[in-house]
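K.L.:
Listed after this line are the structures, all set down as structure tokens.
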Structure P
Amino acid sequence: MIHNKTTVKLYENITIINKIKIEIMAKLCMGLFSGSLDKLTAAGVILSGAAADDMDVEVYVLLQGARAFIKGNENKIDNLAEASHLKDEFMNALKSLNVSTWYEFFEMAKEMTNVKVYICSLAGKIWGGEKLEDFNDLTDDICGIGEYLTAAEEADIHMFI
């Protein structure tokens with residue numbers, strides 16, 4: 001009899017803890033404007049940290065960022081937004097440290113937690129992507145800028161890269 005009461009109480013406590021965890025789980029909203037390798041890699045590192053913290057993440061890909069998400073462009077991104085004269089050094093360091101690619105970081109984060117990637121419809125059209133099928137498998141949907149602005153307003157953390 002005591003075992004049953006203890007089991008029930010333990011179950012109730014676990015249920016309460018799970019509810020609290022759900023209520024305090026932070027939401028990260030990222031506006032990803034850049035399509036350069038350094039910024040995409042930075043976004044991927046941030047996503048992996050957010051995934052490790054079990055955060056909900058929404059990434060809104062804007063303007064130049066959308067080019068990287070066009071199907072087939074995943075490995076064509078090699079420009080740097082910052083310190084472009086150090087490109088070779090940056091690329092060699094990533095390789096020697098066995099750093100995941102930006103795409104792999106995004107894949108891992110999506111496997112670990114609730115990560116959604118949305119392409120701004122205007123950005124997609126600029127790079128020739130008008131349908132979901134035009135974008136890589138990381139992409140969950142195409143949306144308007146209003147959805148990004150609402151998500152940014154509601155998020156616990158908002159980043160613009």
Structure Q
Amino acid sequence: MEKKNFKKVIGVIGGHNHNTTAEAKLISEKIGIVLAKHGYTVATGGEDGIMESVCKGVKSVKGTTIAIIKGNDKQTANKYIDYVIATSLDLSFMNVLIWSADCILAFTGKYGTLSEIGLALDIGKPLIMIGDNDLLVKENIDRNNFIHFNNIESTQDFEKLINTIEDIIQ
């Protein structure tokens with residue numbers, strides 16, 4: 001059977017407005033632009049904070065966004081979403097998001113983000129951490145497909161991120 005060549009989906013996880021930083025949201029918006037320019041579709045939980053910022057970046061360059069939401073009311077998704085997948089699974093929606101993505105980019109957040117990180121690590125999903133998460137001890141993670149970027153600021157940093165994504169999802 002011939003292998004199909006689907007577009008790659010990058011899952012982006014991170015905190016809501018009340019538990020992330022303005023700096024993380026700005027970086028996620030810029031990363032959304034870069035991902036879309038390289039042809040990636042971005043999937044998130046579809047809410048505010050990191051999820052909305054990355055989608056705003058994607059849509060600013062006419063990229064494609066997907067929200068995999070925990071409820072059944074599609075209107076809860078942020079205004080930068082193209083496709084809404086309503087799961088009615090409450091917090092189990094994370095399983096759908098993590099399993100559906102080819103790679104996960106993780107930003108600052110709290111327990112929900114930490115749960116998503118744990119699932120990605122447990123199933124061996126490629127995971128790239130952007131910045132720090134106070135709840136996570138990165139030095140204790142022993143996975144070949146876990147990469148940490150302490151900071152992303154320059155054009156070279158963004159290029160390195162894209163190259164890392166391309167290498168890790170092959």
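We did not get these values from a lab; they are worked out from the coordinates using the rules stated. In this text the structure is predicted, and so the values were computed from the model without any measurement. Cβ atoms are built from the backbone, for glycine too; each structure is taken alone.
K.L.:
When relative contact order in percent (Cα under 8 Å, 6 or more apart) is calculated for each of the structures P, Q, which structure yields the highest value?
P.N.:
P
K.L.:
A further question on this structure: Please state which of the structures P, Q yields 1.00 when FRET efficiency 1/(1 + (r/R0)^6) of positions 104 and 128 (r between Cβ atoms, R0 = 25 Å, to 0.05) is computed from it.
P.N.:
This figure was derived from Q.
K.L.:
Follow-up question, since we're still on this one. Output the label of whichever structure in P, Q has the greatest value of volume of the Cα convex hull per residue in Å³.
P.N.:
Largest one: structure P.
K.L.:
Suppose distance in nm of label points 7 Å out along Cα→Cβ at positions 40 and 56 works out to 2.8; of P, Q, which structure was it derived from?
P.N.:
Going through each structure in turn, the value belongs to P.
K.L.:
Assign the value 2.4, calculated as mean projected area of the Cα convex hull in nm², for residues 32-71 alone, to the correct structure from P, Q.
P.N.:
Label of the originating structure: Q.
K.L.:
Now a separate question. Using helix-only ellipticity at 222 nm (-39500 (n - 2.57) for each DSSP H run of 4 or more, over all residues; to 500) as the calculated read-out, with -11500 as its value, let me know the right label among P, Q.
P.N.:
Q
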